[in-house]
Each structure stands twice: as C-alpha cells, then as structure tokens.
Structure P
Amino acid sequence: MKNLFITSKKFIVGHKKLSLFLLILVVGGGYYAYGKLKGTTLETRYVLAKVEKGTLITSVSGSGQVSALNQVDIKPKISGDITWVGVKNGQEVRAGQALFGFDDTTAKKDVANAELDLEAAQLQFEKDSAQAPIDYQRKLETLTTQKSDLEKEYDNAFNVVSDAFLNLPSTVTGAENVLYGTNLSKNSSQWNVSMYRDIFTAEHDRDAVKQFADIAERDYKDARNKYDSVFLKFKSVTRNSDPAIIESMLSETYDAAASVAQALKSEKNLIDTVIDIAQTNKQTLDSFITATQSNLTGYLNTANSKVGALLSEERSLSDAKQIIVDTERDINILKINNPTGSNPISLQSEQNSIKKQEKTLADLRDELAKYTVYAPFAGIISSVNVEKGDSASSGTALATILTKKKLAEITLNEVDVAKIQIGQKATVTFDAIDGLSITGEVSEIDSAGTVTQGVVNYKVKIGFDTQDDRVKAGMSISASIITNSKADVLMISNSAVKSQNGVRYVETVDATSFGNQVSQGSQGVILPAAPKQKTVEVGMLNDTSTEIISGLEEGEVVVVRTISQSSTQQTQTTQQGNGVRIPGLGGLGR
C-alpha cells in the first residue's frame with residue numbers, strides 16, 4: 001500500500017498536467033452521474049396488443065440432411081386384414097395411386113351411421129328452427145291470455161265473497177239465537193245457553209252440558225268477531241277494487257266462514273249432548289231444542305258449502321297467479337341470448353351438437369380413408385411384402401418404393417415423434433441455399449428408435465413437393481412439421497398470459513379511456529389507469545401464441561410486456577414480448 005502511494009505520488013509530480021486533467025474528468029464524471037441518478041424518475045409503461053382471431057398452428061422442428069437413398073417403406077396407419085393388393089414388384093406407380101386395401105366393413109358402417117345421425121339431427125334442427133319463433137309467439141299469447149284469465153279470476157273471487165255474505169248473515173243470526181235467544185225461558189229472562197246448563201239435576205249430566213256449552217260460547221264469540229270485522233270491510237269493497245284488496249277479502253272471508261262453521265259444529269255438539277242425555281233419562285224436552293237440532297244441521301251445511309267455495313276460489317286464484325309466474329320464467333329462459341325468440345337455448349344446444357356430429361363424421365371419414373394405402377409419391381415398387389388375406393399392423397412395411405424425388409431425413413426425440421403422423425405437411429429450409437424453402441410431407445417414420453447417450457431418437461423422412469437442382473444429397477436442412485392447426489380461434493401473445501396459484505390470467509386495459517395526452521412511443525404507452533386482471537381458460541399454444549377458450553373477447557386490449565424507463569435509461573422489469581400496433585390506439589410500441 002505504501003509502495004502504491006509512493007508510485008502514485010511520483011506519477012503526479014512527473015505528469016502534473018495529465019494528472020490534473022484526469023482529476024477533472026473523474027470529479028466531473030462523478031458529479032454528472034450523481035446528478036443523473038438523483039434526477040432519474042422511473043415510470044411504468046406498457047406494450048399492448050389486441051385479442052385477435054386467427055389460425056393457430058403447432059409444429060415440431062428438427063434438423064438433418066438430404067437423403068442420398070430415396071427409398072421409403074410403405075406402412076399403413078391402421079391394423080387389419082388385407083383385402084386386396086393392387087401393385088407388384090417393379091411396377092411404376094404415380095403419386096396418390098391406391099396400392100393396398102384393408103377390410104373396412106366396420107369403418108364404412110360407422111361412417112354410414114354417423115351420416116344418418118347427422119342428417120336426422122339437421123332435419124330436426126330445421127324443424128325446430130321453424131317451430132321456435134312460433135312457440136315463442138305462442139308463449140307470449142299464452143301469457144296475455146293468462147293475465148286476462150287472472151283478471152276474470154279476481155272478478156269471480158268477488159262473486160264468491162258476495163255469495164258468501166248472502167247466506168252467512170242469517171246463519172250467524174241463527175247461531176246467535178241458539179245460544180242467546182230466550183225461547184226456553186218462561187218470562188224471557190234467561191238465555192237459552194243458561195237454560196241448557198240447568199235442564200238436568202244430576203251433577204255429571206250438568207257437568208257434561210256445561211263443558212259443551214262453554215266450548216260453544218267460546219267458538220261463537222270468536223266467529224262473531226271475525227264475521228263482524230270482515231263484513232264491515234266487505235261493505236266498502238267493489239268489483240273494481242284493487243286485486244290485492246279483493247284477494248285479502250277472499251282470505252278473510254274464508255277465515256270468518258270457517259270460524260262460523262266451527263261455532264255451529266260446537267253448538268250442534270251441545271244440542272246433541274242435551275238430547276242424548278234426555279233420551280237416556282227418558283226426560284221430555286222442549287220442542288224448541290229438537291227443532292234447534294234440525295236447524296243447526298241446515299246452518300252447518302250452508303256454512304260448510306261457503307267454506308268449500310271460498311277455499312276452492314283461493315286455490316283457483318293462487319293457481320292463476322302461479323301459472324303466470326311459470327310462463328314468465330319460461331319466456332325468460334327462451335330469451336337467453338335470444339332477444340327475438342327465434343334461437344332458444346334448445347336450438348343453440350342442437351347447433352353445438354350438430355357441430356360435434358360433423359366433427360365426428362369428419363374423423364370417421366379420415367379414419368376410413370386410412371383403410372386404403374396410397375403411394376406417397378411417384379416411383380417404382382422395389383418389393384411387395386404382403387399378400388391378400390394377410391394381417392398387418394400399423395408398423396408393417398407393406399412394400400418399398402424407390403423414387404427420383406428427393407427426401408429429407410431428420411431426427412426427432414421420442415416426445416416430438418409421438419406428435420407426428422405420415423402425411424403431415426412440412427416446410428424444409430437449407431443451410432447452404434439462402435432463401436430456398438420447399439414444402440413436403442412426412443412419408444416415413446421409424447417404428448423403432450435408436451438410443452444415444454440415454455436419449456431415444458427416431459428418423460423421419462420428408463418427401464419434397466417440388467424439386468430444385470440446387471438441392472444435393474447430404475445437404476444440411478431444418479424442417480418444421482405441422483402437427484395441429486385450429487382456424488378462427490382467439491389468440492394472444494404467450495407473454496400476455498400469466499399464472500398465479502395454478503390460475504391463468506391476463507392484464508387488460510380499457511382502450512376507450514385513451515386520450516391524446518397518453519404518452520406513446522417505441523417503448524409502449526403510459527396508461528391513465530392500472531390494468532385489470534382477468535382469469536382466462538387457455539387451449540392450444542405454440543412458440544408465440546396462446547389460444548383463449550374463455551375469459552376474453554375479440555378486440556379487447558391486453559398487456560404484452562411491462563417496462564420501466566426514465567429520461568436517461570430503460571430497464572425491462574417483466575417477461576419479454578413484442579409490441580403490436582393496434583388500429584385506433586395510435587402508434588404503440590413494437
């Protein structure tokens with residue numbers, strides 16, 4: 001350390017001007033850096049993209065070489081019995097020529113059944129489509145009729161209540177006279193109910209009569225209170241009163257009539273008891289008592305008939321109201337995603353079912369096509385390995401074909417090779433020939449792999465659709481094989497999809513809130529409000545894009561990348577992603 005100090009001192013003394021310049025440079029640079037860092041203000045900016053519909057393609061890539069030997073084993077995609085052989089050794093064949101046929105009886109039957117099922121579903125859909133608007137209109141007409149019927153039911157309820165009050169007054173008066181008349185008193189100084197209690201001299205007879213008399217008095221008073229109250233209200237009700245008032249009057253009248261019927265029943269029990277005891281004692285009773293027994297039977301029949309009529313009308317009114325509620329619910333269900341009534345949920349379900357049946361039929365037809373084996377390209381059959389009647393599996397080499405058509409041979413691992421099939425389309429590029437890209441299709445896949453350092457690899461051959469004289473055997477190539485494709489799906493950039501606790505979500509922004517004051521540029525935009533999280537369900541994805549099954553709609557704007565930047569520096573804070581220019585949002589970062 002001491003030697004370093006001495007050396008530095010000698011250097012400064014010997015180079016004064018240079019040392020002064022370096023000192024100024026260091027101090028000035030430090031001051032400038034300090035000022036810039038101190039003045040740096042970070043701000044969050046967002047690179048955005050629209051949710052768009054398109055075709056999502058997944059592929060498997062591999063590298064290899066142009067094959068020196070253009071020979072391919074012809075293998076079926078299914079297993080079964082060979083029903084015919086349409087080729088022999090040395091025969092020249094054209095591309096797509098049928099070479100072998102397998103027993104396709106079951107496959108044809110499956111296709112035929114699927115065609116019939118689809119046709120029946122389509123016919124039913126056409127019928128239901130024509131019927132749907134008719135049914136919807138009928139529902140509306142039914143609702144109108146039911147509401148009209150309900151109005152009539154309220155009118156009928158008023159009639160039933162009115163009819164009850166035509167008979168109940170005389171019935172109540174008769175019930176009152178049974179207890180509180182003076183027919184049994186010689187000088188009209190005692191009520192009948194008191195006379196009933198004193199008719200018999202035996203104590204047990206008097207106790208029995210007293211018990212029924214007390215009950216009769218109690219029930220009559222209860223009935224009289226209810227009757228007087230509802231009868232007073234009835235006097236102010238008219239046919240044009242509010243339906244709720246008529247409905248309340250119906251309920252209260254029923255309650256009063258039921259109480260009157262119960263009071264009459266209790267009075268009849270009293271009179272029946274008096275007569276039974278008198279007959280047992282062989283005691284003669286006043287004729288008024290026997291007449292009262294007969295009168296009570298008539299009163300009770302009248303009261304019970306009114307109770308039944310009122311109860312029936314209550315039920316009819318309740319049913320009329322409930323049927324309207326049920327019809328309105330049916331109409332609301334019919335209107336789900338269907339404001340015009342022409343496409344109810346049932347039809348929407350049928351449409352989805354038809355789409356599934358169409359997909360099933362397409363799959364069955366594709367499967368049926370596999371029962372015929374075609375030449376993958378033009379060439380000469382060098383050998384035929386099977387005969388009619390033989391059984392063969394999907395790994396059996398039925399024949400070998402030689403061709404002048406060039407082939408690319410690539411190597412795939414066991415994970416990637418499981419995704420490809422013979423006949424899938426591919427694109428081949430060449431390391432030695434800039435700009436040359438040739439399409440082709442998979443013509444052969446090794447049925448057995450080779451193990452290298454613990455990794456299982458399979459060779460895959462790709463036949464070229466076109467020939468180019470510049471392509472030579474042994475050239476290095478890169479190939480991309482299309483494994484799946486979905487058209488007209490919602491897609492967003494992979495970098496827009498995030499995950500938390502196993503739940504996938506995206507951040508969305510409201511594009512309508514953007515104004516002229518929004519700062520824009522190649523590094524994204526500043527948002528007037530923080531993005532909102534939306535849970536999404538994802539489907540297929542490739543290296544760049546992800547299919548959105550649910551949670552987003554076409555045209556929504558999502559955050560692809562979040563960055564922080566200042567006036568002097570930029571630091572990326574989240575995952576990478578390319579910005580997309582969104583029509584209508586101005587020049588967003590790319």
Structure Q
Amino acid sequence: MNSENLIVIQIILPLLGAALCFVSKMMKSQTLQRLIDWFAAFLGLFVPLGLLFFLYPAVSQHPIQFYVGNQHPLIGIELRFDGVSWLLNVMGFITAATSWLYSRTAGPHTPEFSALFLIQTFALTATASSADLFNLFVCFEILGIASYALTAFSGKGRAFMAAFSYMAVSSTAMAIFLIGVFGVYRITGALSYDGIARYITRITTEAQIVGLGLSLVCIVIATAVRVAILPVYGWLPEAHATAPHAISAVLSGVLIKVPLFALGRFLFLLMSNVSAIDIVFKEILDVLKLSGTLTALVAVIFALSQREAKRLLAYHSISQIGYVVSAWAIASPMAIAAAWMHAFYHALFKGLLFLSVGTVIDASGSKDVYTIRGAYKVGLIPTIAFFIGALSISAFPPFNGFASKAAISYLHKGSWEYIILSIASVGTVASMIKLSRTFIPEGKSAKARPEYNPNILVLKPVTGFWLKVSLVIFALACVMGGLFSKEIGRLAGLLVGTETNPVPTHLFTLNSIKGTLSLLAQGVLLYLFVISPPGKYITHKIETRQPSFAGLLFAFSLGIGLLGTLVLLRH
C-alpha cells in the first residue's frame with residue numbers, strides 16, 4: 001500500500017470509528033455495545049498511531065502532497081503530509097488515546113461521547129494535513145462543533161454556558177476567517193497553499209499588498225482565538241474547567257496547538273517565496289511573538305489567583321501556549337522544532353495534571369484548593385502522577401518540561417522575551433506549590449477553618465484499571481520524554497528540516513541543578529507572598545474579575561483592529 005493511501009486511511013479511521021459508535025446504539029445488549037465501543041476506539045485511535053510508524057520512512061525523506069482520489073485540482077481536496085503533520089498526529093493520537101482510556105473509568109463512557117471524541121480526533125488529524133485554506137476552514141469548523149458538544153457533555157449549567165460562549169466567540173472568529181479566505185482568493189485566484197505562494201511573487205501594487213495583508217490579519221486573528229493567546233484567550237478557562245476531565249486533557253493538550261501549527265504551515269510556505277508582502281508576514285509574526293510572550297506571564301498570574309483547581313490548570317494551559325507561540329513566531333526550523341517539543345511535552349504533563357487533579361476532585365466532591373486536604377488518600381498512582389506532572393510543568397530535571405523549556409530559553413537567550421518567560425516560570429512553580437497543598441494531610445487546624453466541610457475530606461482510594469493505566473502512561477511519557485529529550489529533539493529537528501537539535505547539548509549539568517534550586521526558591525517566595533494578606537487581597541481581586549461575553553467579543557475586535565491598523569500604517 002502506497003503512502004498516499006496510508007495517509008487517507010489514518011485520517012478516515014477515526015471517522016469510521018465514530019460511525020461504529022453510533023451503530024452500537026442500535027444494539028440491545030449492553031455487552032455488545034461496549035465491545036463495539038472498544039473496537040471503534042481501537043480502530044480510530046490506536047491503529048492510526050501505528051500507521052504513523054509505517055509513514056515515517058517516506059515523510060522523513062520529503063513531503064507527500066496529493067489530491068484525495070486523484071481529483072482535478074479545481075475541485076479536489078489537497079493534502080500535504082510532511083514532518084510537521086507527522087509530529088502533530090503523534091501528539092494528537094497519544095493524548096487522545098490515553099485520555100479516552102481514562103474516560104472508561106471516570107466517564108463519560110457512552111457511545112455518544114466516544115463518537116464525538118472520535119469526530120474531534122478526525123478533525124485534528126485532517127487539520128494537520130490540510131493544504132488549502134477552505135479545507136482548513138472546514139476542518140476548524142468540525143473541530144469546533146465537536147469541542148462545543150464535548151465541553152457541555154458533563155450536563156452541568158456552567159458547562160453549557162462555557163460551551164455556548166466558546167461557540168459564539170469561535171463562530172464569530174470563523175466568520176472573519178472566511179472573510180479572510182475570500183480576500184485571499186479574490187486577490188490570488190487560488191485557495192491551495194502552493195497556488196497562493198506562486199501568485200504572491202507577482203504582487204507589486206500597493207492595493208494588492210494591503211488587501212492581502214488585511215486578509216491575512218483576519219485569518220491569523222481568527223486562528224488565534226482557537227490558540228487562546230492575548231487578547232483572545234477569555235473563552236478557554238471556563239471551557240476547560242467545566243468539561244469532563246478526559247476532554248479537558250485533550251482540549252488543553254492538543255486542541256489549542258494544532259491550529260497554530262496548521263497556520264504556520266500556511267504562513268511559512270508563503271514566506272519561503274520572496275515577495276513584496278514579506279514585510280507583512282514579519283510584522284504579523286513579531287506581533288504574535290510579543291503576544292505569546294506576554295500571554296505566558298499574564299496567564300500564570302491569573303493561575304496563581306485561582307481557588308478552583310481546574311481553572312488554575314486551564315490558565316496554565318494559556319500560559320504554556322504562550323511559550324509555544326513565542327518560539328513558533330521566530331519561524332526558523334529550529335524554533336519550530338522547539339515549539340513542537342514544548343507543545344508535545346505540555347500535552348503529556350498537562351494531560352497528567354488534568355486527569356490526576358480530576359480524580360481528586362471526583363473523590364473529594366470539591367474543586368477548591370483551599371478546602372481539599374489529604375488528597376494522597378485517592379491512591380499511590382494518582383498521587384505520584386500528580387507530582388510528576390507538577391515537576392514537569394515546573395521545568396525540574398529530569399522531567400520533560402525541563403528539556404522543552406530549556407530549548408525555548410536557548411532561542412531567547414539575552415532577549416527581553418527570556419526575562420519575561422523566566423518570570424513566568426517562577427509563577428508556574430508557585431502555582432504548583434499552591435495546587436500541591438491539596439495533598440497535605442488534614443491537621444487539627446483544618447477543622448477550625450470556617451470553610452471546613454467534613455464530607456469533603458472523606459477521600460477513599462480510587463478504583464478503576466483504565467484510570468490507573470492512563471495515569472501511568474502519561475507519567476512514564478513525562479519521565480521518558482525528559483531522559484530521551486535529545487533524541488526526540490533530534491527527530492523533531494530532522495522532520496521540520498534542520499539537523500540542529502533544539503535541545504541544548506549540555507542539559508543535565510551542575511549549573512542546571514543550581515538554576516533549578518534557584519527557581520524553586522523564587523517560587524516558594526512568590527507563593528508565600530500569594531498567601532500573605534496583601535497577596536490574598538490582590539489575587540482575590542484578580543480572581544473575581546470574570547470575563548464577560550461582551551468582553552470576549554471586544555478582545556477579538558481589538559486584536560483585528562490593532563493588527564489591521566499596523567498593516568495599514570506600514571503601507
């Protein structure tokens with residue numbers, strides 16, 4: 001079987017699995033329903049992951065580009081499966097498959113949930129291989145619809161409202177995205193990336209440059225909504241905090257990253273063709289690098305201010321995507337490799353944190369980090385899993401987050417971005433200390449607190465084979481990702497087109513240990529300030545500032561206005 005067929009099969013299999021899940025609803029036997037459900041997940045999540053290993057030899061040599069079904073370019077769906085596509089699919093299928101296993105114990109475990117989960121996975125892998133703008137728009141829409149429904153799957157009022165806000169803002173963004181696509185098509189007469197790239201080399205008039213620049217602004221800002229960076233991140237915290245735990249892991253680990261790299265495949269291809277519009281690309285990337293860097297810091301401040309455990313983690317997702325965007329916007333092959341590494345490692349340790357913290361929340365009946373105590377009672381595996389995740393996101397060696405943040409720090413060494421990201425790292429450590437307090441045994445002083453609820457502190461060891469398996473998979477991946485980070489960095493570099501390893505040669509050294517101890521000390525000091533009376537006053541003011549729907553739309557409009565104005569002023 002040739003590579004083109006394998007690519008189409010690994011995209012279609014999740015959709016076929018979703019169809020099987022709907023078929024299982026017709027079965028009267030519960031046992032038969034469960035068997036079909038498992039087979040559908042195996043077909044849609046695990047088999048495609050295996051196919052990627054068969055595709056690696058071909059994609060490591062050159063990109064595979066073709067029209068599905070050998071259709072005519074005017075009507076066919078063009079796919080481009082390159083090294084970035086392969087890397088994104090590895091990240092997506094590993095995260096999705098492991099999170100789905102967790103849902104077999106913690107729920108939801110209905111055929112409808114599995115079907116929507118597989119449709120979302122199909123949209124993710126299709127997005128990673130899209131090679132024309134309209135097909136990218138369709139993939140974004142399918143991805144969005146599945147995500148809205150999965151966010152609301154818990155059936156709680158907050159989840160419905162979060163899903164609605166996400167849907168409204170995202171739908172508005174996609175309408176603007178479509179306007180941008182129309183603008184590009186009207187100027188270039190093409191929708192395929194290659195067709196657009198060929199045309200822009202012939203653009204010379206001021207009107208065409210401005211028109212294409214504004215069209216790109218619409219596409220970039222609309223995609224930025226899905227990526228959740230400043231100023232268009234406001235939909236994410238509530239959506240991730242209220243979704244089922246398995247969905248939170250996928251939304252945080254994969255959903256907000258794939259659109260970024262899909263946009264990069266489009267922009268970077270156009271930039272490789274020298275043209276009069278190159279200055280527009282550089283301006284857009286400079287703004288995104290600024291936005292990503294500030295996002296890392298601002299979001300971690302919001303994370304530090306949260307009482308609710310999953311909202312704290314949700315803000316950390318925004319902060320970590322800031323690291324990814326700050327590296328991605330440099331647009332060099334080594335920077336893209338470093339950005340993917342942190343995106344992948346974040347998918348692993350944030351998936352681990354969402355699932356382990358979700359387990360504690362379910363066992364305690366509370367989401368409040370100031371109320372939950374003795375979380376270690378849920379069991380040894382969830383406890384170890386949480387601390388591995390916390391050490392990974394805090395960039396402590398030898399865990400994976402240490403390697404990927406070192407790669408990004410190396411890119412920014414000596415710049416103002418390096419300083420901002422270093423400060424954000426201190427905030428990450430402090431917020432993980434805050435979250436870790438849920439594992440402190442409840443002492444006599446706990447019963448004297450006004451918020452003490454004896455029912456909340458009755459935690460029992462969790463049971464469920466697949467819950468523990470999923471936590472073990474993520475935990476081992478965090479450890480192995482750190483120990484073999486140089487090999488993974490070399491692989492990522494080769495697949496994006498560079499022989500330079502984004503991971504520093506000397507990673508685990510005495511200086512790195514000293515740096516880690518210094519980071520820990522600074523994190524402890526920041527945490528002590530947060531729990532002091534002045535710190536509590538400040539964090540309370542920040543926490544009670546809830547984003548409104550009007551504010552979300554205003555932030556989106558502001559982003560378009562500022563970036564569009566920049567393009568107009570420069571031309």
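Nothing in this text is a laboratory measurement; each read-out follows from the coordinates by a stated rule. A quick note: this is a predicted structure, and the numbers were derived from the prediction, not measured. Cβ atoms are built from the backbone, for glycine too; each structure is taken alone.
If distance in nm of label points 7 Å out along Cα→Cβ at positions 83 and 203 comes out at 2.7 when worked out from the coordinates, which of P, Q was used? Derived from Q, not from the others.
Computing helix-only ellipticity at 222 nm (-39500 (n - 2.57) for each DSSP H run of 4 or more, over all residues; to 500) across structures P, Q gives -16500 for structure P.
Ranked by FRET efficiency 1/(1 + (r/R0)^6) of positions 283 and 411 (r between Cβ atoms, R0 = 30 Å, to 0.05), which of P, Q sits at the highest value? Between P, Q, the highest calculated value is found for Q.
I have 3.7 for distance in nm of label points 7 Å out along Cα→Cβ at positions 115 and 139, calculated from one of the structures P, Q. Which structure is it? For distance in nm of label points 7 Å out along Cα→Cβ at positions 115 and 139, the value 3.7 is produced by structure P.
Determine which structure produced the value 15 for relative contact order in percent (Cα under 8 Å, 6 or more apart), calculated from the coordinates; the candidates are P, Q. The read-out comes from structure Q. Of the structures labelled P, Q, one was used to calculate Rg and Dmax of the Cα atoms in Å, for residues 259-546 alone, giving 20.0, 71. Name it. It was calculated from structure Q. For the set P, Q, ranking by FRET efficiency 1/(1 + (r/R0)^6) of positions 163 and 531 (r between Cβ atoms, R0 = 35 Å, to 0.05) places Q highest. Among candidates P, Q, the computation of distance in nm of label points 7 Å out along Cα→Cβ at positions 75 and 435 that gave 3.9 used structure P. The greatest value of mean projected area of the Cα convex hull in nm² among structures P, Q is that of P.
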